[in-house]
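Input: structures, listed below.
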Structure P
Amino acid sequence: MVEGPVKPVLENNMKRGFVKQVLSGDSVVLQFSVAPGSPPNETTVYLCNVVAPRLAKRPTENTAATPDEPYAWEAREFIRKKLVGQTVTFVREFTATSGREHGHIYLGGTGLESAENVTESGVSAGLLEVRPGKQIDESTKKLLELQEQAKEAKKGRWSGDEPTKHVRSIQWSFDDPRSLVTKYGGKPVDAVIEQVRDGSTVRAFLLPSFDYVTIGFSGVKTPGVRVGTEGKPEEFGEEAKFFVEIRLLQRDVKVILESTSNQNFIGSVLHPRGNIAEFLLKDGLAKCLDWTMGLVTGGGEKLREAENFAKQRRLRIWKNFNAQTTSAPSINKSGFSAKVVEIGLCDSLSVLKDNGEELKVYFSSLRPPRREGTDGALPVQTAVRTQPRPLYDIPFMFEAREYLRKRLIDKRVTVMIDYVQPKQNQFPEKTCCTILFNGQNVAIMMIERGYAKVIRHRSDDDNRSQQYDQLIAAETKAEGEKKGLWADKTDQANTLRVQELQGDAQRSKQFLPYLQRSQRIDGLVEFVASASRLRVYVPKESCLITFLLSGINAPRTARIGPNGQQIGSDEPFAVQAMNFTRYKCLQHDVQIEVETMDKAGGFIGYLFVQVERGVWKNLSELLVENGLATVHFTAERSSYYTLLTNAERIAKAAKLGIWKHHVEEEQQLIDDNQKQGNDTTERKLELKKILLTEVYTGFRFRCANF
């Protein structure tokens, strides 16, 4: 670049500086050290008596893009590859009226005589044009000679090639940024970093396509350099930016485009020593960013380790870090095995441990489908039904529950406790776990199908899933494929229309003929109220019914009244009987036979559970056989009466359950007669009026108080 000098400098003014950036073939940004621990001073210097072609400029809001002059990129690259990252000697020849310093840059050597004059090298390569000033000194004469040699050798801009062949075709913006991500398919791409916007955002040219991209580092976030209305940097923001500039600015790197964010890209920038994000974290200049951690190529484990390294040493942004004590001091990292007995609302499971203890566990860092209206608010309940039914009313809730139920119910899983969430207001304490089924994380299985989302924890909150980054990656995949909860709004009508018949005798009566018509109907047990009272979903009729087991009389549990108060007490073996029914059929596919209905609209009949593949057994029979119910007289009219009486006989003989202290009738008569024979007291008769209700053969009858 040539400008008129203000005053020639007769003596050489030499400086040693570090080359930060090459702006063009004839302008360079140098850094000069001031004091240890202080940021260096920066100066832009210009090569004297030469001019380089002008580089293209990207468009702004007010100006259009300008193209390269021919050979502008080649000239810039020639100087960049020589100088960036090198310590050079700058000899100032003069200072222009604009204040710009012009001179020569020398690279290497032990002195100026043995060092490479970069200006001469650029002219010899045919990439810089000599523009002598009013006075031609020896240095300028040499440059003119070198230019003539370059012309004779047809080098660079003197080659005679079509000039347009040496003008880049630059793509400054993209209508569909994701198409570029798809184009490169997660593979490393050559690039030159053109600008460091902040410690975790850079601008780069992809090579050889010259796509100009803004890339945010995946998995990390550094402090900002311009925050608030005054544009002040956050603490360590400038230091993080300098850290990246000194290592990446105008360096040849590899970038991996992993996703998009608006018109920008999210990706990994690979320094020759590895992912630059890892080094930022290790030096305490960045924090892990959860929402992009799942995008990191190869996983985010190294980034987490680097962050922990800085945390433990309290480096920079972690200078005030205090490690939180875990909320679950007795966490079993190896986990324990248990059987799944119930699926909650897609965020929890009830599992039965080997010692008989039942435990409700929640998926760590997982958020199930939520009840939302079109504007994100809770939908207004209608006057017809005020009782909320999240399983059926929330989009994808039933579908997600069924996905878990069909795979996990009655199966063994491995439970690894991650943390315990303390009780908060109306929410109980939650044991949050990573749950594995056949070695696979169940939460990941849910999230990658779009049946759940990932909870975004605070950066200082370590109470999260031990496979949190994998959860984020699964969510990103589901979002990209628009699965489940990520589907378009028009596709989100995935609710289930169910008619509730419990407690509605009139409507139940209308369904009775349809349910009686089929010998056996497929059903799904949704709730167990007692050993013989259940709530069953009938897919064929899309209805939810109350179902009472016929032919038996099971012990009753205490009723729960208002405010959760217990009314009465449990009958002997009532809890055991209820648990037996619950573990046998809750959330299992069953078959039902409907005989009749009661006054309250409950359907009465027999329910069959699958004890092994293709083998179904009457639940009433199983309860009686295990001494958890007795045969009711109404069973005599049923085709299952013989099975039930045989089962009761087996339970009596084995003294199971309620028959634990049972004595056979013959033995009881003998004992009673012996007691009467030994009883010397006068026999007293107590007569009562009764009402005969039924009479059977063998001198048997049933009666009621009159």
Structure Q
Amino acid sequence: MRSTIHHNISWRALAAAAAVQALLATSPAAAQDQGEAAAETAAADAGSGDIIVTAQRRSERATDVPISITALSSDSLAAASVLTTGDLGKVTPGLSMDRSGPFSQPTIRGIGSSVTGPGINTSVATYIDGFYQPSSVSNDFSLADIASVQVLKGPQGTLFGRNSTGGAILVTTLEPSFDPLVRARVSYASYDDIAATGVVSTGLTDNLAVLLSGLYRYDRGYSRDIVTGAPLQEAREFVFRGKLLFKPSDNAKFTLAYTHGDVDDPWGVAQVAYRGVSAAAGIPGVVVPDDPKQVAATLPPESRVNYDAITLTGEVDLGGVNVKSYTGYRDERDYVQLDSDKTAYPYQYIDFRPVDETFTQEIDVSSNGSGPLQWVAGLYYYRDKAGYLDLGVTQGAPRFSFLNARLKSEAYAAFADLTYEIMPSLFLTGGLRYNREKVTETYDSILDGYTPHSFDKTFENLSPRAVLRYEPTANSSVYLSYNQGYKAGTFNPTGLSPTPVRPEKISAFEGGYKMRSGGTVLELAGYYYDYKDLQFVSYVGATAQLTNAAKARIYGAEANLEQSIGDMLTLSVGAAWTDAKYKDFAGANHYEYLGGGVIVNGPDDASGNPMVRTPKFAGRAAIDFHAPLAGGELRANASVKYQSRIYFDPFRETEQGKYALVDARIAWTDPSDHMTVALFGTNLTDKAYYAVVTQQSESWPANYGHPRRVGVELSFRY
């Protein structure tokens, strides 16, 4: 049976949102429509090679935006073999996209969540078409019908609000087209990795257009059970998206979208014991595998996600003022089963079933002109109901846990951000966001001896922003900025502690330089972060417990250079240097392995130690070559990503040494530009490396990164 959250859509809220959209539809007309330009936000060509982004909630050249941004078009993603959001770290130095069990763990410049789960949000916010995605279970998804992706580095508290202390990932999907559009892609790769995607769009009437897209993927996986030989990472994914565009006039458009996803991917829970650390290791005859392609489990690992989302977006140009409305509802149901001791011995397994229901409404108003003052302001409402049914079993003993915890968050926010040209080429920006959020935890205990209870807490926050930017030339800018980020306070979703977890706050100072001239793009940035009340996860047994670490400090520098050589060759190099340490982290949970299956833990002082999952140095180099061939075009891309040593816990008990990953792709497009055939390979040196390690009393679960994959792809577009 599934855990029960009473799924009931707020019809009053939806009705109010519909009224807002109707009001927009009847607003006076004027000027031009800028909505369609935003559909290809990142990596759109403005006519002179400029990259257009929406990092400040309006369409601007990337050179003019005082934020460190990686902007990628769908073509750039394909050329770099970026197939999922989990691959974005390959093309973005300073970004790590990890998973712990079924949960996605993005980290930017050292800011991330050690473990995520229901009610434990990530510190890097993910948005799809302007809608915040609260669930970390489903945020590692395939990039099938994507127009662009933008990765914003640094806290985005003013413009994007809660849970963006590390940054934000903005994903934009394709918009319906009035002109007929057909795209299809099929691929086959190692381990029977089969993927098929399709997109169809056309106009229905003069003011109605529709888009339908779908994705199916099957992957046998590379790990096998050491006892039965059966594959334990067999994955299937199906995603469908439908959009209906209504454009009553040139200055208004409304997009209704529905998305359904059904994902069965046990990779994150088909884990090994890090260096053989397991409580079952002391039992005679028990084998603890630590081979990247061997897994031991009492029960088959499972991780299933099923979700539905309905969104309505309205955009109206009132002549000098743009108004946008975002209305969204999302319902997600998950199931996770994993072996806690990572052996075939029936020692302990965990069965938990998260659910999540979200409603959001946002109204943004922004300037639409060329005067010295540019501004954007908005109102935001967010309601999330997360549930957590935890079933824990120890062999030979009664069920040790049977709890049903529910966490409700209701947030209101208002923000404004203004940029004024105080003198030619000199711009001053100021912004402020107010957020008020009430969090309520309800906990029902059946077998573990805890008393059912309910608690609530209200949190308030102000997030300011200030920027001074100067344009030395028309195609360059230098900036100094101050931003604050805010991650919402919460309760432990497991219900084991009635003490609320305080909000984490970050103050960020950044200076940068951006330049685009001819075939050269150069971006430099340096930053310093003062990080307080970090929300950090440790384990009580196999149960994640969220606490506050007192303070941390982070500083670093980044550089990105892209150089076109003639019309056929482009070289790009990116590097990120980060120094991240805990300033004050007394009472951190310190796990140690004494051998023979003995794992001990207790409070210790991690002050002065490196922050988890943060390499001192990360870099990427790539070469992209294209040339005419047989009447069509040949395109070849090769890249290498390097990462220095990282630690997975505050006491450096678990680590991954430095390593490099090499990817390559070669493709030929026929003379009609309709068909492309490609050969691709990822992790070509077949490097074995730990992608993530966690520590528990039963074992130290670890996931190896994906081994070498080679494949072939055929795509069509009309």
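Given 15.9 as the derived value for Kirkwood radius over Cα pairs in Å, for residues 336-471 alone, which of the supplied structures P, Q does it correspond to?
Comparing all candidates, it corresponds to P.
Structures P, Q were shown, and distance in nm of label points 7 Å out along Cα→Cβ at positions 568 and 584 at 2.1 was computed from P.
Taking 29.1 as the value of mean projected area of the Cα convex hull in nm² derived from one of the structures shown (P, Q), identify that structure.
Q
Given a computed value of 12 for relative contact order in percent (Cα under 8 Å, 6 or more apart), which structure among P, Q does it belong to? Value 12 for relative contact order in percent (Cα under 8 Å, 6 or more apart) corresponds to Q out of P, Q. When distance in nm of label points 7 Å out along Cα→Cβ at positions 88 and 176 is computed for each of P, Q, which one produces 4.4? This figure was derived from P. A value of -7000 was derived for helix-only ellipticity at 222 nm (-39500 (n - 2.57) for each DSSP H run of 4 or more, over all residues; to 500); which structure in P, Q was it taken from? Computing helix-only ellipticity at 222 nm (-39500 (n - 2.57) for each DSSP H run of 4 or more, over all residues; to 500) on every structure in P, Q gives -7000 only for P.
If FRET efficiency 1/(1 + (r/R0)^6) of positions 256 and 280 (r between Cβ atoms, R0 = 25 Å, to 0.05) comes out at 0.90 when worked out from the coordinates, which of P, Q was used? Among P, Q, the structure yielding 0.90 for FRET efficiency 1/(1 + (r/R0)^6) of positions 256 and 280 (r between Cβ atoms, R0 = 25 Å, to 0.05) is P. Comparing distance in nm of label points 7 Å out along Cα→Cβ at positions 136 and 160 across structures P, Q, the highest figure is found for P.
Determine which structure produced the value -0.28, -0.34, -0.68, -0.78 for log10 I(q)/I(0) by the Debye sum over Cα atoms at q = 0.09, 0.10, 0.14, 0.15 Å⁻¹, for residues 504-655 alone, calculated from the coordinates; the candidates are P, Q.
Going through each structure in turn, the value belongs to P.
Every number here is computed from the coordinates shown, using simple stated rules; none is lab data. This structure is a prediction, so every number in the text was calculated from the model and none was measured. Cβ atoms are built from the backbone, for glycine too; each structure is taken alone.
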